[in-house]
Structure I
Amino acid sequence: MASAANPAPGASEASRDARRRWLIRLIHDTDRYWIDILGDARFHDLNYYDLFTRMWLRLDTAAEPAFRKSELYRLMPNVSQRTAIRHVQAAIDQGLLIEHADPSDLRSRRITLSDDLRQRVERFLDYSLSVLEASPLPGRTSRRP
């Protein structure tokens, strides 16, 4: 069965290249929007994308949407802990992440997404979905079979 990932048998190389170019343009478009929505190119780093979107995923699935700082470092698996510490602190310094005292351990701090960052992530996700839904795959007249 043909799909976006596996074109129909016999599809020409030109057709495959058109699909690849389509995907690259889509990725670049959403990447630009990520930078625009965050307002600072420093946060274009994919590790921030991992951090912010993984924190967002937890909003509806956890009774407590706050993280211990040490938990946040694991949300950026492609950098060292030292780099993750710097990334988290930069996001706190910019007001994207909010640091709170941990009521169960006053020596610890809990970190949450700021309301503003949560809204930005949601706008980015909504935009990305709309781009994907509105962009017909080359060689198809409709996104739906």
Structure II
Amino acid sequence: MFETPVVVSRLAQAAQINPRLLEAIRARRAENPGIARSNILGWHSDTEMLQWGGSAAADLLQHMVRLCDLQTSDTGAIEGAPPRFVWGFEMWANVSPPNASNQSHAHPGAIWSAVYYVDDGYAGSKERTLGGNWFFTIRVFP
């Protein structure tokens, strides 16, 4: 009934940003037990990654905001006027070792949700058993 847009993008600065993100995520995981949400057998950080993720998290967020801005149109906007809305953000990290997964879940109230893989687990291999599957389930909330 309602279309669900999906946007795919590559981060041009991934080679520079990913090592810094990995370092921040590993440090946070070492000092913080994380939270239980949708993760099964994995680690889910708190949602304050913009504070502890450093400039790499800020760079990633900037990329995501640009994507959201490009894909979103405010049909009630007045030309030349300031935007009528600003984005709100939460960012967190999931670490999913072999056999871990995330339950199907929704982000009610979110106009956009983004996923970025810092390390997909393949380490350059084409061996499909090293990775997992990702699929969307469409949940429409009133």
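Bear in mind that the values in this text are calculations on the coordinates, not laboratory data. Since the model is a prediction, treat every value here as computed from it, not as a measurement. Cβ atoms are built from the backbone, for glycine too; each structure is taken alone.
When semi-axes √(5λ) of the Cα gyration tensor in Å is computed for each of I, II, which one produces 38, 15, 14?
That value comes from structure I.
Quick check for you: by distance in nm of label points 7 Å out along Cα→Cβ at positions 12 and 60, which of I, II is greatest?
I
Of the structures I, II, report the one carrying the highest value of distance in nm of label points 7 Å out along Cα→Cβ at positions 108 and 132.
Numbers: I: 3.4; II: 2.4.
Result for distance in nm of label points 7 Å out along Cα→Cβ at positions 108 and 132 over I, II: largest is I.
If you rank structures I, II by percent of Cα pairs over 18 Å apart, for residues 20-67 alone, which sits at the top with the largest value? Provide the component values of the computation, followed by the final result.
Details: I: 45; II: 34.
Evaluating percent of Cα pairs over 18 Å apart, for residues 20-67 alone on every structure, the highest lands on I.
Using the calculated result -9000 for helix-only ellipticity at 222 nm (-39500 (n - 2.57) for each DSSP H run of 4 or more, over all residues; to 500), pick out the matching structure from I, II.
This value belongs to structure II.
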